[in-house]
Every structure is written in C-alpha cells, then in structure tokens.
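Asks: Dropping the structures in below, format is structure tokens.
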Structure 1
Amino acid sequence: MELKSLGQSHPVPRQIGRVNWRGFWTLYRKEVMRFLSVFVQTVAAPMVMALLFFAVFTLALGRNIEMVSGIAYGQFLGPGLIMMAVVQNAFANTSSSILISKVQGNIVDVLMPPLSSLEIMLGYVLGGVTRGLMVAAAVWIGLTPFVEMSVHNIFAIIYFAFMASLMLSLIGMLGGIWADKFDHIAAVTNFVITPLSFLSGTFYSISRLPESWHFLAFINPFFYMIDGLRYGFIGHADGNPLLGAVLILGINIALLALTHRLLVTGYKLKA
C-alpha cells in the first residue's frame, strides 16, 4: 500500500524503529476489555465449572480415594482443576478473538496500523495470559472454602500458571490463524485440548496407572504444567518439576517463533 503526497509515493512502514507502546497497549487493552465485558461468562463460569468438578469427584470418589501419595484427595485435585481452567480459557481467548475478527472481516483493523508482527502477537497473547491468570485466581479463591489450598512454592505456582497460559494462548492464536470457521476451533478443542488436559493427571496420579502407560503422560506437555503447579501447592510431583519447567520453556519459545513467522508472512490473514 502507498500514500500519495505532493505527487510522490511513500511506502507505509510495516515496522517502526522503536516499540509502538501505545499501539501495543491499545491492542492488549482491547483484548482484556473484550473478555471482561462478559466477566460472568469468561471468568465466573469457569470457576463454577471447576467447583462442580470438585464436588462431583470428591463426593463420588472421595470416600474410595481418601489419600493420593499421602495427600488428601481434595488437596491433590485442586491444583489440577486450576490448571484445567487455565488451559481451556487461555486457548479460548486468543482463538476466538482471531477467528471472530477473520469471520467479521475486521482483522484488517489490526493489520493496517503501524504495529509490528511482534507487537500484534504479544498484544493478543498477553490478553489470553491475563484471562488465564484471572481464571486461575478465581478458581483458587473459589476452592479455598472447601479445601486447604496450602502454598509450598509460590514461585513454582507463578511460573507454571504463567507459562501454561502463555502456551495455550499461543496455541489458541495458531488455531485462530489456521481455522476458517468455528467448527475448526471446536475440533481442536474437542480432539486436542480437552483430551490432553483430562489425560495429564488432572484427576489422578499417574502412579496409579500401569507402568507401561506412564510414557503417555511423559510425552504430554500438559502433564508437566499440571504436575508443576501441583508441586507449587502441595510439594508433591509425579515427575521432575525442573525438567517440566525447562520443557515448557522450550515449547513456548518454539510456539513464539512459529506464531511470529505466520504473522510476518500473513498466512491466512492477508488476502
């Protein structure tokens, strides 16, 4: 695209020499206000859903599974429910935002301003991270009256909650860029996100699985997110929290690079 001025043409800059903080902040604020405008649906509803899961599993299984690795089942279950809510909502935030903009045709309003690909990516992704962390806090607060949510390592809680929100926000953004209709996002949610979160130790310890099945957990990145957050709360982990922290960091770096590359090339975003 070119702008005409005094009979001369000048290219519109796609990237600027310094960070466009105002543009980045505007995009980030727009993403945050988008989900806060429907707070009951985006933050309160996941908390209620987590409480329902907690009630069903503790009432139905609590008497049969009173302890898991020497820890009360309710305490063991709580961190898993927090991470499951983070995973689902961080993914939903970025994937729905990108896809709605594509379907409505207003994605151009984000691509045309003088925002770099990095600024666009971080604006969307940090919006998803914010929602993920807010949902985590809401579920944590909601569970507190019903189970003792002790804190073993606050730094592990912050790290794994943030990195999980970042990972799922990036996956959601990739899904939104790739998808052409809402059925595509629903397929990713139903066949990828939900199975991986349910089969990663959310409701159980992998020590209860046959040893030959342990590898299914160890190749699932969601396992390390849940296991790390659980370690932060109760000090127990089925795997190695340090290994999980490094693995999640590596995956997020790869996802950041891939997402940035797709934005630079305009894959499925530019006609």
Structure 2
Amino acid sequence: MNKISVNTLSYKRDKVLTLDYLPFINLWVCETEYDKYKEAHPEANIIKIKKGIQGNVSRVRNYILDKEFEENDAVCLLDDDIAGIYRHEINEANGGALSKKIEKDDFLEFLEKYTMLCDEWGFKLWGLALNKDKLIYYQNCPFNTKSMILGPFGVHLKNDIRYDESLYLKEDYDLAIQHLEKHRGILRVNSYFYDCKQSVIKGGCAGSRNVDKEVEQFNLLQKKWGSKIVRMDKTVSHKSKKGRIHIDYNPIVRVPINGV
C-alpha cells in the first residue's frame, strides 16, 4: 500500500473541528464557500468542489473518491466534526479500560497499518467502532468482518463501489452493505473509536435531518436490500409531523454471510 489520501468535507460550517486534530488533511468545500473557509482556516489545504455537486453528501463523497483514486491507493474520509480517534487500552491495575488518543504525528502510521491488514484480508473498506462506550469493546473479538462502518470515519481501498446518491442520509449503511455483498466482508477495528459531534453542530447534514426524512430514507434503504437485511429499531421514539413515532435513526442491519 503506497499512497493514502486523508480528506474531510464540509458544508455551511463556521469551523472545521477535524482540522484542529489533523491540520494536514485535505478540506473539500464548495467553490462558493471557499473564501469563507479560507478565512477561517488560512493554513489548511482547501480544495474547491464545483458548484452543483455540494448539497448531497453522497455526491460529494463520490466526487472526492473519484478524484483521489487517480493518484492514491486508498482514501480516508472523515467527517468535519472529529475531535479525535482513540484506542481502548486495558488497565490491569483496576480491571477497566482507558482511552488513549492517537496523536496527529502517529495518525498516518495508524492508517497504513490497518489499510495493509484490510488489503491482506481481501476487503476494500475498513473503519472503527461506532461509539466510545467501552462496554461494546470485546477484548476477545478485536475485529468484525460484517458489522457496519459509518460515515464519520472510513478508509476506502481503490475500488469501483460508490455511495448511492439517492440515500443521502443512509448512504454509509448502503455502502457497507454493497461491500459485504461484493467482497464478502469489511474490516472493523473494534479497539478504536472516533469522538465526533454528529448532528449537533449546525451545518452539514444536520439541517436536513428530521424524523420524516429519516423514515423516508430508511424506507428507500429497506426497499433496496429487503426487510430481512434492513430492519427498523422501534425501541427509540422521536416526534414527527404526524406525532410521535418509534424509530431509531440507525437501522438494524443483518447481512447473511459468513464472518464475525
């Protein structure tokens, strides 16, 4: 694995939190917002996206993948609200787990290590645990090969799979399922997790997220892959225009292939 590109994309944000953590990465913004972002982050490597592409996160991610795969073997995509990447480490003194942050100087080495492992296993996508709860970190299962990898952090090895642009709120689930279908696995490294402010900071996809849109997007995802693979978690309730509805924004996905 020779060249890995590290990128974040941003839209209608006053500040890119990820640049505080990883100031060397590429920041992709719409050409109409370039001056605003450059003023806020004068030292950043900011790349313009043509007008008309921004506004759909799937379309933007596909644009970045196509551009970056021209000169790179792998492309890392991070959300613009990443405060840090951390590793669970066992503390033998108290029997618990500590969280150790990956410093910016060690980040590229971390990427290379697991990109090589992903490649050796024959997969084309890898990522991290989906939240920082140490209770979900199973010490005897350091990797999963058929669990979801979501939008805040993902590393794509050169391949032709792209985000479905009709699924702009469930695009990461769809992409993971596409990889599971074609390559029979994806690599999730369970000992690492990301800390992000997803759907909290103004801008990005936060403005378009509401219960009705989430239900609409869920239905499209389920129609594409079937109710045996994509199911709704009704243990969480949210208020919609039609009243209170039981739905978790995150669907339950079970792909019937061999793996962990």
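Asks: Taking 2.1 as the value of distance in nm of label points 7 Å out along Cα→Cβ at positions 87 and 215 derived from one of the structures shown (1, 2), identify that structure.
Replies: It must be structure 1, since only it matches.
Asks: Here mean count of other Cβ atoms within 10 Å over residues 143-150 has been calculated and equals 13.9, so which of 1, 2 was it run on?
Replies: 1
Asks: Using the calculated result 52, 46, 38 for Cα extents along the principal axes in Å, pick out the matching structure from 1, 2.
Replies: 2
Asks: Taking distance in nm of label points 7 Å out along Cα→Cβ at positions 111 and 167 as the quantity of interest, name the structure among 1, 2 where it is greatest.
Replies: Largest one: structure 1.
Asks: Taking relative contact order in percent (Cα under 8 Å, 6 or more apart) for each of 1, 2, which is largest?
Replies: Looking at the calculated values, the largest one is 1.
Asks: Given a computed value of 39, 15, 9 for semi-axes √(5λ) of the Cα gyration tensor in Å, for residues 55-158 alone, which structure among 1, 2 does it belong to?
Replies: The read-out comes from structure 1.
Asks: From 1, 2, which structure was helix-only ellipticity at 222 nm (-39500 (n - 2.57) for each DSSP H run of 4 or more, over all residues; to 500) = -8000 calculated on?
Replies: The structure behind it is 2.
Throughout, read-outs are computed from the coordinates displayed, never taken from laboratory work. What you are looking at is a predicted structure, and each value in this text was computed from that prediction instead of being measured. Cβ atoms are built from the backbone, for glycine too; each structure is taken alone.
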